[in-house]
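So, here come the structures, one by one.
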Structure 1
Amino acid sequence: METNEREYSKLQWLLFVVLIPTFFTLIVVFVLLSFAGFNPIGAMKEFAAKVPIISTYVNEKEAIKEPEEEKISISDLEAEIQVKENKITQLESELETKSREIQTLNSELENLSNELIKLQEERLADSKSLDELTKMYEMMSPKNAAKIIPKLNENEAREILTSIDTKKLAAIFEKMSPEDAAKFTQLITQ
């Protein structure tokens, strides 16, 4: 009788029966421990650090991973925090100063705006009164207007004369003395 079954060598038997199931079991255990919140790699490092011969090898690797440049002391961090807090305080005071300046400028702007409105109202009132005066002088006879205008101050006379209709102005100048007519003509052209 021949056996159809092949005989496995001891190495194959060790591989299929012992090593592969052991490796698979270790992987499953690592995954389950990781999901459970336990860090198996960290625990292995801690255990290796306690073993005398292996601990020198593990400590050397950790020393290589953490260079001296990356170690920052707490006092350095506190000093940096203090510097940043000082900067924040300085910026807050600058912001407060700028805010006060803006408030001052806004109040000045409001005051100037109110003054401008008052001046415009005064101009409008002056313009209305000038229009009324002009109409009054246009309604007068040129002879009476020629007697009154030389007695006004020069600015009032100029404003009134520049507003009067050209035909009426010519009639008023005809009734004035030549000196007064020349004087007021010169005022109008300025």
Structure 2
Amino acid sequence: MNNILVLEGSPRKGNTSVVTDWVLAGMGKGNKVTRVKLCEQHIQPCQECFTCTDTKKGAGCAQDDDMVELYDKLIDADLVLWASPIFCWNVTAQTKAVLDRCFALLTGEDLLKGSKWALVITAGGDAFDGADLAVEMFRRLADYGDIKYLGQHVVAPCPDGAKLKNSAVLQKQAKLFGKELAAAVKKG
């Protein structure tokens, strides 16, 4: 059984949530899935105070908000599945705030080292409507933190509502990505 942490960056339950459901279905049953809607969390942006660099065995972040609990979940997860629509050519502000705050886990003992991350992105425009920028940002952070980046599933252009839900092709592609993720997590 894998411990999967899904960080949902959309402020609504829409297309990204539908695609994420399909990816998780493709991963198979028996996983422990924790879904966190980031818009429902109280997470302040990083203040770049570098207090976290003074702590060697924990996050050491000076801010006391919902990120404190999320740090433990990030460390304990077998897979962190980041899910976000593209807003203004990148991930949502909620997603970016959490991503920035992950810096506190990359100092000291590098508590994210060896973690596994993957990405689900939906975009209204084509793949170069910001999805490419988001993917590159995650790849670079993963490289910096010695995190195993397992890839991304980008749906762009993403049809809305019933068109998305009724697309057997998009559902099949998302489930295939989930199956590939499950194999990659199992492989180590």
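Worth pointing out:
- When distance in nm of label points 7 Å out along Cα→Cβ at positions 17 and 49 is worked out for each of 1, 2, structure 1 gives the greatest result.
- Read-out relative contact order in percent (Cα under 8 Å, 6 or more apart), computed value 28, structure in 1, 2: 2
- Which entry (1, 2) yields the derived value 10.1 for mean count of other Cβ atoms within 10 Å over residues 9-16: 1
- Comparing distance in nm of label points 7 Å out along Cα→Cβ at positions 97 and 161 across structures 1, 2, the highest value is found for 1.
- Read-out FRET efficiency 1/(1 + (r/R0)^6) of positions 33 and 177 (r between Cβ atoms, R0 = 30 Å, to 0.05), computed value 1.00, structure in 1, 2: 2
- Answer label among 1, 2 for the case where semi-axes √(5λ) of the Cα gyration tensor in Å, calculated from the coordinates, equals 27, 18, 14: 2
- Structures 1, 2 were shown, and helix-only ellipticity at 222 nm (-39500 (n - 2.57) for each DSSP H run of 4 or more, over all residues; to 500) at -26500 was computed from 1.
Rule-based calculations on the coordinates, nothing more; no lab input. Please read these numbers as outputs of a predicted model, since none were measured by experiment. Cβ atoms are built from the backbone, for glycine too; each structure is taken alone.
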